[in-house]
Structure I
């Protein structure tokens, strides 16, 4: 059964708007993360080229298009712009489209969009400094608290389920980390990773939180193998797993259970 032309047009317009918002959000949170990682003021000040220090104009700051038009280089000094910039913009743009298609216009969509931006920002810092700033964790917790009244579920149920999800995966990973350190004498997870597990678990609730826990380990393992490094920041892996679980965690959990029942 085909959709009417009007519905197809509306759907395309909504997807295009969502993609645009995602690229802008990615540019914004990447900028914040980069400034924090460099020890700069992330609230005030103009964006500049990291190589030559030239103040960037609007032409240089249009998500995706500026990168393509300038061929991936600063148009003032010719220094190559990190490819992670356009990758993050495209990725978050498509993620916003998937969120709208999955949940429509709802508080869950808003959570997916805002949380993914926060996770992108902290991932930028973690990749650069192996540190997850508490500010991003607090921003995520505040987002969860502020959106509870708008959830389609009773606020008490939403609160309890969220806390159970956060405490479950944070508690499990804290226990694993302590046991690993006790028997090997080496540090496994940092405190920031445990806090991040807790914060994302608030949104995911128990079932999707477990899916995110498994996915984060798989993503982290694959990243270590691909990059051929024995130590990598775990924040980006947790963030990717949380974003996937926000959209498809329930579906993945049901698929897994169907293999046995």
Structure II
């Protein structure tokens, strides 16, 4: 499928999705949100893709936030709610995609850009990245999941500090508070993200999907219910070909070849 504001490059089992609006610092509008949502459906259905990297075009911004012109066009509260729900639906598709998704944050990740990054499974940031939820300065609140995902990632107090002040933080501070998992030099970011995605692409796809689901669902329930989810996923995987391949390869001292079956 061809997109107006996205580029998708496939390299073996890895897909790199690039938000391609560099003249707007890759800002999100309804059209971009819809395209990202469609791209997630496309990549989820592509059996040749086992891991995904999301990044932004250029070296200035991952995604600078929502297009402020679009925000001004929201005439009523109902329009604003609908806009928020569209963005939330898109981030939920990223979060629930049964494949690992890595955010390669190559510059500003603000507002909706940070909200998209937080929906990814793993976040790598360049050493020049700047992250934040600056919506308060526009008289609005985060609308694509920021008030919910940020406290789950960095704790309630830190999330309130970032959202209430609207302050940006640098990559090292984001690493310190657990918002990103690695910081790498700007020129090495995409290669690092693709290398990690390539590593994940060699793992059994059904197992990664099960682990992702167990983690995501388990965090929303108490420990006992979370453990039940874990046991169910463990039991389901017992019936897969990849389980038999993985255990046989270990006993035979060879490298496993996982087929996603």
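Just so it is clear, none of the values below were taken in a lab; they were calculated from the coordinates. These figures come from a predicted structure and were not determined experimentally. Cβ atoms are built from the backbone, for glycine too; each structure is taken alone.
For mean count of other Cβ atoms within 10 Å over residues 201-208, the highest value in the series I, II is held by structure I. Structures I, II were shown, and mean count of other Cβ atoms within 10 Å over residues 73-80 at 13.6 was computed from I. Structures I, II were shown, and log10 I(q)/I(0) by the Debye sum over Cα atoms at q = 0.11, 0.27 Å⁻¹, for residues 113-192 alone at -0.26, -1.39 was computed from II.
Structures compared: I, II; top value of distance in nm of label points 7 Å out along Cα→Cβ at positions 49 and 65, i.e. the largest, recorded for II.
Taking helix-only ellipticity at 222 nm (-39500 (n - 2.57) for each DSSP H run of 4 or more, over all residues; to 500) from the coordinates of each of I, II, which one would give -25000? Only one of I, II returns -25000 for helix-only ellipticity at 222 nm (-39500 (n - 2.57) for each DSSP H run of 4 or more, over all residues; to 500), namely I.
For which of I, II does Kirkwood radius over Cα pairs in Å, calculated from the coordinates, equal 19.1? Computing Kirkwood radius over Cα pairs in Å on every structure in I, II gives 19.1 only for II.
Where does the value 16.8 come from, among I, II, when mean count of other Cβ atoms within 10 Å over residues 33-40 is the thing being computed? Structure I accounts for this read-out. Where does the value 1.9 come from, among I, II, when distance in nm of label points 7 Å out along Cα→Cβ at positions 137 and 161 is the thing being computed? So the calculation was done on II.
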